[in-house]
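Colleague: Pasting the structures in now, so scroll down.
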Structure P
Amino acid sequence: MPARRKTKDMKVMYQAADLLKQLREQKKELEERLESLKGQIEKADGSLSGMMAETGTENFVHAGMTFYLKNCVKANARDGMTERMHAALRENGAGELITETVNGNSLSAFVKRVMRNGEVPAWLDEVVAVTEKTTVGLRKAK
């Protein structure tokens, strides 16, 4: 390849690398901003819901929006109690809530370990769809 063409190709590659770096930096900034906004929303929600509860206001209309109190219930197994919770659910007629799952990241790591010569074993290939994607990693140069 002539030196002139190689130089032009590298220039295009460097431009693509600059774009990728810029986009990933923008994504990181947006994710950080999103986390900050989530915290601000939670704080504002708690403040307003507290005021509404104190004044006995179930709902009100302001700026074209209806604001109303709602009660959300979240439930999780206590630390170290998952098996006991499963047993209690089964014993009390709620066993249908229990589902068997496989974590996607764990499954991907397992497939990567068992691939021999870049191939998925036949027994696994029958039941798991595997795709590979080549991407560009970035890190600070030393």
Structure Q
Amino acid sequence: MILDIILTRCLIYIFSYDLWFYISHIILHKKIFYNSIHYIHHITHYKKMTYKDTYKSHYLETIVQSIGIFLPIMFMKFIYLEFIFVLILINIRGMIRHDFNLQWIFGNHHILHHQYGNCNYGEYYLDYIFNTNFTKEKRKL
């Protein structure tokens, strides 16, 4: 029972982060924001990306894209260890998704975003739901 509650709360944090990240990432790909902020994150060629490229970004991008994990705190009791666990999990997931040599773990979903730029803005399930997932037609930039 208590583990179910903890798991549910962790999933709420993760979903909140994922949805916020997805929306903010699409906005960051609008020309005005891409050219002034988000381009920094896309400087490294996708085949040369490592886990360090997860954090290569403009400071405003870092702040804006982090907001999603804090939103559930407005509606749920804050439990420090639970929050730290989710924060660590999300960061490890992000690092693995940005490392070309580690794509065998989660697949190349986010690597394709760095290759083409017009698809795969977030987690696979959100890209699938909102039809922003990679397709052969999206190979054309």
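Colleague: Kindly point out which one of P, Q the value 4.9 was derived from, the read-out being distance in nm of label points 7 Å out along Cα→Cβ at positions 10 and 122.
Modeller: Traced to structure P.
Colleague: Also: One of P, Q was used to calculate FRET efficiency 1/(1 + (r/R0)^6) of positions 34 and 98 (r between Cβ atoms, R0 = 25 Å, to 0.05), giving 0.15; which?
Modeller: Value 0.15 for FRET efficiency 1/(1 + (r/R0)^6) of positions 34 and 98 (r between Cβ atoms, R0 = 25 Å, to 0.05) corresponds to P out of P, Q.
Colleague: Moving to a separate point now. For structures P, Q, calculate Kirkwood radius over Cα pairs in Å and state which one comes out highest.
Modeller: Top value of Kirkwood radius over Cα pairs in Å, among P, Q, belongs to structure P.
Colleague: Something else now. Could you figure out which one of P, Q the value 5.2 for distance in nm of label points 7 Å out along Cα→Cβ at positions 50 and 114 was computed from?
Modeller: This figure was derived from P.
Colleague: Out of P, Q, which one gives 27 for relative contact order in percent (Cα under 8 Å, 6 or more apart) as computed from the coordinates?
Modeller: The correct label is Q.
Colleague: Looking just at distance in nm of label points 7 Å out along Cα→Cβ at positions 58 and 82, which of the labels P, Q belongs to the structure with the highest value?
Modeller: When distance in nm of label points 7 Å out along Cα→Cβ at positions 58 and 82 is calculated for P, Q, structure P comes out on top.
Each value in this text was obtained by applying a stated rule to the coordinates, not by laboratory testing. Remember, it's a predicted structure, so these values are computed and weren't measured experimentally. Cβ atoms are built from the backbone, for glycine too; each structure is taken alone.
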